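Got some structures for you, see below.
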Structure P
Amino acid sequence: MEMNYYIAGVDEAGRGPLAGPVVAAAVILDPNKPIQGLRDSKQLSPSKRESLFTEIINKALAFAFGQAEAEEIDAINILQASLLAMRRAVLNLFVEPARVLVDGNQKPHLPYEVDAIVKGDQKIEAISAASILAKVSRDRQMLEYHLQYPDYGFDQHKGYPTKDHMTALQKFGITPLHRKSFAPVKNRQK
């Protein structure tokens, strides 16, 4: 297969949470190894995401991750941090894509042809696959962070602004994982 056929799908997970990184994945699917059931990660159960994660890892021609940490998000804003995570994911691929398809309406700066596709995670299988890899990878990181900060419930809400998370912020203050530029966190800083 010539390079011209390599199309990378890219998506991110974690734009909305108050804590943790924004994680992006880039995936180049193998047309000879189809994967059934690819769709936007938000439309799948956690167990289905996990099984598809394993299948994507085993069948894709290439995949890679990139992320931006809370400090980077605070420094450059969540949109720019998401684009940076996507850029890192694509540049981490060991197979060079001819074209990159990104979920959303913004494009990361890359040395390849890049197209932004609104609702791409519902339309393009490679973007759906990237959506699943990013979501599962981020969720796993938040489970690890739960072990470091068990009072916050990261294993349950994954850093999103739930009632329990807001209560924990009120009671215990902020952690190094929290995005200090996000209003609910900023308002809790002393």
Structure Q
Amino acid sequence: MRALASRYKGLLLAGVDEVGRGPLAGDVIAAAVILDPKAPIPGLADSKKLSERRRKKLAAEIKENALCWSIARSTIEEIDLFNILTATMIAMERAVSGLKTVPEHVVVDGNRLPSWSYSSESIIKGDVNVPSISAASIIAKVYRDEEMFVLNQTYPGYGFDAHKGYGTKKHMEAIKKLGPSPIHRKSFEPIKSMFF
């Protein structure tokens, strides 16, 4: 089993991660998970390194076996109003506050923490080394990917189901042809310079 990579050694440890900071479209999604030490989930890893099929299977196991979990978001409007970093911190705060059990300690992937009162620490590569952060990474990505698939049907022509809002060549060509959709981030380049 991987080392916890955290000072905290108790049972109510919440792992937090986000998905969707880099895309040109869609909300940023954060998840928080408190795993059950009595129900370990084999195979937890950074969501980006797992196949879609494996992520979905693990997401179902996490939701079934974790002590509790929560998914939250910051909207496109909040991203454009504040900035992506602030919006990400807001989404993380909402995810942790949405847990049905108050965590004793919170570990967050990366090198920044939201401004909150929880005992907490940020861990670089936490999604690789801390199971609860891996779990949060997985359920956040599965949730956002499924949401982008639905949004692709609402806003056809952009390819959201394939690139999930990231700035691929196909996506950029679609924006130039169709203009930005209501779910594009107006504050993000090159959309900001092209249309606003």
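No value in this document is a laboratory result; all are computed from the given coordinates. The structure presented is a predicted model; accordingly, all values stated were derived computationally and were not measured. Cβ atoms are built from the backbone, for glycine too; each structure is taken alone.
Tabulated data
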read-out: Highest-scoring label, criterion being FRET efficiency 1/(1 + (r/R0)^6) of positions 13 and 181 (r between Cβ atoms, R0 = 25 Å, to 0.05), among P, Q; value: P
read-out: Among P, Q, structure where distance in nm of label points 7 Å out along Cα→Cβ at positions 117 and 149 as derived comes to 3.5; value: P
read-out: Answer label among P, Q for the case where distance in nm of label points 7 Å out along Cα→Cβ at positions 69 and 157, calculated from the coordinates, equals 3.6; value: Q
read-out: Which entry (P, Q) yields the derived value 1.00 for FRET efficiency 1/(1 + (r/R0)^6) of positions 37 and 53 (r between Cβ atoms, R0 = 25 Å, to 0.05); value: P
read-out: Structure with the greatest value (metric FRET efficiency 1/(1 + (r/R0)^6) of positions 29 and 173 (r between Cβ atoms, R0 = 30 Å, to 0.05), set P, Q); value: Q
